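Asks: What follows is a set of structures to go through.
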Structure I
């Protein structure tokens with residue numbers, strides 16, 4: 001195929017050159033009805049390009065096949081059999097993949113470090129999760145993706161499981177041995193879904209970790225807005241092989257997705273694919289070299305420790321590391337990542353990717369350059385000098401890895417939709433959670449609907465909230481009470 005083409009962008013340019021007089025949505029009519037104050041902030045071109053996909057960009061029957069052409073180009077660019085665009089983010093894409101593999105009350109092997117969107121898929125579909133424990137770094141209180149051996153053991157114990165789902169890379173940049181996990185799945189005749197939300201860039205440079213399709217995954221979900229050049233909510237999911245029916249996958253996406261997809265999002269996805277095919281190698285040559293320089297400069301600071309492969313990769317840890325996720329342990333400064341991140345934003349206008357009880361992280365992409373790197377280093381240098389002002393930080397009580405795992409008592413769906421009650425957080429241990437409790441970012445739930453809460457996890461959440469942890473999905477934003485199942489079944 002001609003990878004210099006960008007069908008959505010080209011159709012949009014043709015629409016601009018010969019605009020329609022439309023009597024269909026969107027109601028702003030290419031910005032003519034938009035509030036001038038809104039236009040002043042967003043720009044007129046946003047509204048000018050906000051047109052219907054079918055009946056606007058294409059005709060009533062989509063006879064030109066614009067979107068299908070763009071998706072086929074994307075599939076060829078990354079070596080997939082089929083590619084689907086999503087304008088609802090990878091939160092929708094991963095649910096579509098899950099529902100294409102398993103149905104109500106069927107089992108699915110899932111790494112317990114999964115994103116909250118995966119848990120939402122379990123709730124919606126009534127899938128029975130078989131949790132596969134991550135590889136815990138007890139010293140650093142960090143989870144890396146589960147091992148192939150753990151998936152093999154789970155299949156041996158649950159031979160009727162319909163497939164497996166693993167998250168790789170994690171938000172911390174650590175990667176599973178996907179080739180080994182795929183081999184385990186395929187030996188059982190089951191598909192592997194990879195939530196590769198943080199890996200849109202991986203197909204486009206050999207110095208990056210192996211991307212899921214090259215490792216043998218059957219379905220790969222990618223958030224192009226995270227590490228690519230597309231707009232927020234941009235996602236693609238790719239399919240390879242015959243273990244997942246493409247018609248079923250498309251129907252599941254239709255079930256969950258919007259009937260009013262954003263042409264702006266589709267156009268940005270289309271343009272990003274062309275950019276990567278034509279210039280991705282050179283762009284990531286520069287980005288990776290810059291990441292190496294940034295890492296070396298942080299390592300020269302007194303106090304912060306920038307994590308590398310020597311910390312995160314090896315036996316019992318991760319198989320690989322994306323060097324563009326620059327993870328910095330600041331525990332030696334005597335403060336938390338929450339306080340450090342807030343300080344850097346308020347004092348240096350720096351917005352970081354991830355802050356936890358002991359780390360901050362800077363996500364580098366092909367868009368970064370010497371100026372952004374200098375701004376980051378200037379902020380970190382002053383953070384070191386100002387660390388005394390950020391002490392003492394409230395302590396977060398992080399239990400050991402074995403004590404972070406809770407007993408799954410009920411299906412997530414049954415707990416979430418069943419009778420519930422709100423109880424003071426001090427009375428929550430021993431009760432069954434009826435909500436997700438998710439420190440965010442990175443968005444990995446500490447407790448799921450159907451899990452029995454215990455003292456350790458409740459104290460982790462309580463102390464974390466007091467230290468600045470964000471738990472946005474709790475029914476009580478202050479986390480003074482928790483939602484649990486009601487009645488005798490709640491104990």
Structure II
């Protein structure tokens with residue numbers, strides 16, 4: 001394949017590198033049976049159950065292509081059978097049961113069995129196993145197999161246990177194969193039971209998948225799927241505009257509006273379960289409640305959505321999006337710059353003597369993420385907050401968050417595809433959680449009792465009370481519910497996924 005200098009500049013450095021690699025790869029094929037995706041993140045690990053990348057919502061699109069989850073999930077977030085065909089608790093919730101699907105094979109042709117399910121659950125529950133939500137999987141133990149039925153003891157009742165089976169880290173790995181090749185061997189040649197098999201992977205450039213001919217579910221529309229890794233949004237725009245990729249996501253909304261009006265291109269922009277937020281870390285100036293609340297009241301969320309995001313977004317004031325089960329519309333943190341000035345003055349700060357801290361953000365991972373933080377920093381400056389912006393990759397965010405080394409303020413998009421308060425407010429704000437930035441005894445005392453609450457109405461009301469307390473204390477800054485822009489060739493048909501995962505199985509020829 002030959003590229004002119006003009007073409008290479010249009011594609012951008014990252015895209016050009018990918019094109020060169022593709023041109024020299026024996027594995028690349030074009031045609032109607034191939035779907036090429038200009039993707040916004042790399043896949044740093046092929047283990048979907050451990051390590052920081054396993055809780056990155058965006059990468060789930062890749063993981064779900066290769067592996068199957070215990071429980072499936074439709075694009076509207078409703079649950080459906082996956083590798084389990086049935087599941088539940090006994091009446092007093094002291095035991096749980098699962099029925100395992102038969103007739104499934106791994107990518108290497110070996111038979112999938114209940115032993116694989118038990119292996120995966122026990123591995124996920126190990127304290128030193130590297131699973132970021134180990135404390136969820138550890139709530140069940142003593143698994144027993146009887147034919148295709150698995151039973152287990154409930155160590156601690158976890159109301160979201162089965163929900164997590166359709167969520168982050170809820171994937172089944174092959175027991176015999178994994179024990180044979182080990183973690184390193186699995187990274188080199190991962191196998192799952194999913195609709196696609198790994199054919200070729202080239203570092204930060206691309207991942208090539210081929211259809212699994214023995215897949216137990218619906219046959220994929222494409223024989224080949226190529227994920228091109230392009231974290232820069234401008235590069236993704238050039239990629240789709242040049243026709244080098246068939247579909248992309250998370251471009252700026254200006255570009256989305258422009259591109260979908262071009263001949264040969266189409267798009268869909270629908271609300272997803274992700275929310276944009278700013279973590280607050282309990283250190284330095286953020287220990288001052290006045291500073292935290294001033295930072296919240298100084299942000300005009302409606303202006304950000306209407307002006308910067310062209311109306312693509314829903315301003316929110318808690319970590320519960322409108323579709324979440326604990327959403328409380330009565331919780332409001334109003335835009336009030338005058339009040340922000342008063343709060344800062346009470347702590348000895350002003351525009352002439354500003355409070356200073358660092359805020360971290362991604363750039364191009366989500367539409368206008370960096371620009372949004374720039375706008376917020378500008379709003380803060382007017383009331384007496386001087387924030388220095390530090391840009392990082394999303395992988396760095398996970399590393400810093402799990403080691404509790406985030407800056408005093410850090411932008412992030414939180415995905416909650418199962419819409420439960422434990423997986424939004426709970427894991428983001430509970431001190432012992434590796435995903436929290438704010439850690440304090442007062443909040444932990446309110447959250448702790450809710451984890452095992454068996455009365456569902458009381459549980460949800462309890463989470464609403466926690467959300468109200470968090471808003472009053474200013475322990476986090478919720479910004480908006482995202483609308484995800486997807487641009488694709490008009491010859492395709494795309495089903496938007498409320499989870500935000502751009503799964504190849506949701507794309508077909510029109």
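Asks: Just checking, which of I, II has the largest value of relative contact order in percent (Cα under 8 Å, 6 or more apart)?
Replies: Comparing I, II by relative contact order in percent (Cα under 8 Å, 6 or more apart), the maximum is at II.
Asks: Still on this structure: For which of the structures I, II does the calculation of FRET efficiency 1/(1 + (r/R0)^6) of positions 198 and 302 (r between Cβ atoms, R0 = 25 Å, to 0.05) return 0.25? Don't skip to the end; give the middle numbers.
Replies: Working: I: 0.25; II: 0.05.
Structure of origin is I.
Asks: Where is distance in nm of label points 7 Å out along Cα→Cβ at positions 142 and 470 largest, in which of I, II?
Replies: On the way: I: 2.1; II: 3.5.
Once distance in nm of label points 7 Å out along Cα→Cβ at positions 142 and 470 is worked out for each structure, II has the highest.
Asks: Oh, and also: One of I, II was used to compute Rg and Dmax of the Cα atoms in Å, and the answer was 23.2, 67. Which one was it? If you can, show how the numbers build up before the last one.
Replies: Details: I: 23.2, 67; II: 23.2, 73.
Only structure I yields this read-out.
Asks: For structures I, II, calculate distance in nm of label points 7 Å out along Cα→Cβ at positions 390 and 406 and state which one comes out highest. All intermediate terms of the calculation are to be shown ahead of the outcome.
Replies: Numbers: I: 3.0; II: 1.3.
Ranking I, II on distance in nm of label points 7 Å out along Cα→Cβ at positions 390 and 406, first place is I.
Asks: While we're here: Looking at structures I, II, which one was helix-only ellipticity at 222 nm (-39500 (n - 2.57) for each DSSP H run of 4 or more, over all residues; to 500) calculated from, given that it came out as -8500?
Replies: Working: I: -11500; II: -8500.
Considering all the candidates, the number was obtained from II.
Asks: Determine which structure produced the value 4.1 for distance in nm of label points 7 Å out along Cα→Cβ at positions 46 and 438, calculated from the coordinates; the candidates are I, II.
Replies: On the way: I: 2.5; II: 4.1.
The value was obtained from structure II.
Asks: Using mean projected area of the Cα convex hull in nm², for residues 174-421 alone, single out the structure from I, II with the greatest value. Don't skip to the end; give the middle numbers.
Replies: Details: I: 17.7; II: 17.0.
Top value of mean projected area of the Cα convex hull in nm², for residues 174-421 alone, among I, II, belongs to structure I.
Asks: Right, something else. By the measure mean count of other Cβ atoms within 10 Å over residues 94-101, tell me the structure among I, II with the highest figure. Walk me through the intermediate numbers first.
Replies: Working: I: 27.0; II: 18.6.
Evaluating mean count of other Cβ atoms within 10 Å over residues 94-101 on every structure, the highest lands on I.
Every number here is computed from the coordinates shown, using simple stated rules; none is lab data. Just so it is clear, the structure is predicted and the values come from calculations on it, not from any experiment. Cβ atoms are built from the backbone, for glycine too; each structure is taken alone.
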